[in-house]
Structure P
């Protein structure tokens, strides 16, 4: 197994003061609320794999779920207290590697956001997610889309260091669907989603690269009007929602 984004990396980019719920207009939050909330009949338990700093887990707290999490970051112990202070129901949080994780319980919702695509053995990571879901429970999974032609080109040319922290084959939704279906899950939602957009980590960009990024950002709004959303070519996110069969 190769994890292309180490715990040291996450400790550096997620400082202690970053704890906050994701804003209302965030496209991933909107995706959760639009595509998952309608399926919710009774809020029970939700775990996020790679949970720190909890900005997406808090969305499930607002939906009434008891929150659980697993991560390896140094500041994990402050997350449950923050979630309690926000008024959410909070369960157990584990500081450990996902492949060693054996909580002796299953969950109504198993989620991860921007986690699975950092692993070369992403298929085993997906199967581990699946093993934690109760019967009739849900998987809610999201990763960035660097596999689409436009998205891959932008990150290859302007965001190479960030691209190398990701394993692009892990962003193939068709392969996700094959594994999930074979593993006893019904696919409810499986798309590359979002309007034309891109992001870079802005690490050591040349002046020419910075200029090109500014030009792309300048034209992003008009292109959002012209171009259709939810396409593999340039939509910024991949998302799957699946239900475990009886």
Structure Q
């Protein structure tokens, strides 16, 4: 199957054209992406609905918005889910902040990352981690407390599922930008990333899935993908 495959710059172009030419804003994509993530996890964890305690780790950017939406839908599906924010809510970008405000009306605990000791205690209470720390736009190494958090997650021995791309992975080169989430599986959104073709990237992606989040086929063609496969279902394993 010939699915679209973009660099980080091309993905930015795609988002800009969606907003400008199709009037599809980021927050609309976020809702579709978050539902796709929740549905994907419901499929992967379907036999363990009552056993798993899911922790979704969210940064400041738009990737965190996908995680916040996923938390809401997972709670609706009956999962025990919590969110760990690595920033104050007021530091979130506008669209993720809106998703945060919506989530506060649901019975989903929203925790704040204070220090590594508290974080370690919180991680030990959960059985599954969802990486919504950074998205495809990251182009510099992760440092500080988040770097330590990523290393802690990788050493936990518990399953990690990444939204769009593992945090710390350069989606254009496929190389880790310093510390990088080593996911058991990744659900990438709208298009594959060119860096995923690199052999080294597979060490971080785990099993790779692709989700349709409503990008018009015509837009893919406008961006140079003339012969693409239509999505036959919401989520496809690559």
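Only the coordinates and a few stated rules stand behind these numbers; no lab work does. On a predicted model such as this, the values are computed, not experimentally measured, just so you know. Cβ atoms are built from the backbone, for glycine too; each structure is taken alone.
Brief remarks follow.
- Distance in nm of label points 7 Å out along Cα→Cβ at positions 178 and 210 derived as 3.2 - corresponding label from P, Q: Q
- Which of P, Q leads on mean count of other Cβ atoms within 10 Å over residues 26-33, largest value: Q
- Top of P, Q by distance in nm of label points 7 Å out along Cα→Cβ at positions 82 and 218, largest first: Q
- Winner on distance in nm of label points 7 Å out along Cα→Cβ at positions 122 and 170 once structures P, Q are ranked, highest first: Q
- Of structures P, Q, the largest value of percent of Cα pairs over 18 Å apart, for residues 74-193 alone belongs to P.
- Test item: distance in nm of label points 7 Å out along Cα→Cβ at positions 2 and 186 calculated as 2.4, pick one of P, Q: Q
- Looking across P, Q, the calculation of Kirkwood radius over Cα pairs in Å that yields 18.7 traces back to P.
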